[in-house]
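For reference, the structures are reproduced in the following blocks.
Please treat every number below as a calculation from the coordinates, not as lab data. The structure displayed is predicted, hence computed values, not measured ones. Cβ atoms are built from the backbone, for glycine too; each structure is taken alone.
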Structure 1
Amino acid sequence: MLLNEEIAKILIDRKLKIATTESCTGGLLSSKLTDISGSSAFIHLNLVTYANEAKNKMLGVRKETLDNFGAVSEECAYEMASGLMKLTGADICVSTTGIAGPTGGSPEKPVGLMYSTICTKNKAITFETRFHPEISRIEMKEMFVQAVLEKLYKFLTSN
């Protein structure tokens, strides 16, 4: 069984609703979750909040966070997920923000860097993922999503 299918089974069995807000993955995480027949049983809301303005206006990511840490940061990933939790009241919220390349990035924040937060009302984990910057944009997005699905599966099976 594929990881997205395993996650869907857990969400359905536990009657949990999930919401996602994506930047660097551009809706691919949402797509993987909605590839599952019957996903309406566990999908609450999925957003692509690519622009900083969307992160701020829709999710409440503070302008200070974006100015001081940038959109590609632990702080932004956390505020995206917690803002989505406030917006939706879903059981689990997941955010992604990073640099898929092939352009952009800096020595401090290179292409291949992603932050993601998985949160519930009682717990939040933010993790950093780094992949080689020479990977194509399409492959990078796939690898980012795979990393999030792996963390989400571990989160669900350990809680």
Structure 2
Amino acid sequence: MMNWSGYITLASVATIKFMFSAIPGPAMGLSYIETVASISIGAALSAAFFYFSSEFFMNRARTKKIKLRLDAQASGKPYTGKKTFSKVNKAVVKLKLRLGKVGICFWAPFFLSVPVGSIVAAKFYGKHSFTFLFILIGILLNALLTSFIVYVII
């Protein structure tokens, strides 16, 4: 019997926080393959949405930043904005420099989150060929690995 509520729950969790999405699989009575498939599909759908709409989100963030700066200037207050060189930004740039395109595509969606990681990959490598394919391969490999850890080691 198919456990649709388990599949949908794992896919939903994987759309946001992929790293921990395999953990509920055994408790829901899903097999290893069902867990891998569920979290891979959820993460892939989320990655596709955010990767291909990343330009919209980056433009929206840029517009919001400009509006905040203009509002601060109009009110006579100094604009203090968000920190440009935050710890996360530095870590992403280090990852990009050390591991390159494959590292960003494989690991940014896993460690940051699928939406943020997909946007970061699109920002750095959106014009390169096969970037989205590398993201999908990374999602599948990470799904296999995390599910293996949950089902075999834990």
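When FRET efficiency 1/(1 + (r/R0)^6) of positions 4 and 132 (r between Cβ atoms, R0 = 25 Å, to 0.05) is computed across structures 1, 2, the figure 0.55 traces back to 1.
From which structure (1, 2) was helix-only ellipticity at 222 nm (-39500 (n - 2.57) for each DSSP H run of 4 or more, over all residues; to 500) calculated, if the value obtained is -13500?
Details: 1: -13500; 2: -24500.
Going label by label, the one that fits is 1.
With mean count of other Cβ atoms within 10 Å over residues 52-59 derived from the coordinates and found to be 13.5, which of 1, 2 does the value describe? Computing mean count of other Cβ atoms within 10 Å over residues 52-59 on every structure in 1, 2 gives 13.5 only for 2.
The value 10.6 for mean count of other Cβ atoms within 10 Å over residues 60-67 was derived from one model only; which of 1, 2 is it? It would help to have the intermediate numbers written out before the result.
Values: 1: 15.5; 2: 10.6.
Working through the options, I get structure 2.
Calculating mean count of other Cβ atoms within 10 Å over residues 44-51 for structures 1, 2 picks out 2 as the one with the greatest value. Kindly point out which one of 1, 2 the value 31 was derived from, the read-out being relative contact order in percent (Cα under 8 Å, 6 or more apart). Going through each structure in turn, the value belongs to 2.
Calculated for structures 1, 2, Cα Rg over 2.2 N^0.38 Å is largest in 2.
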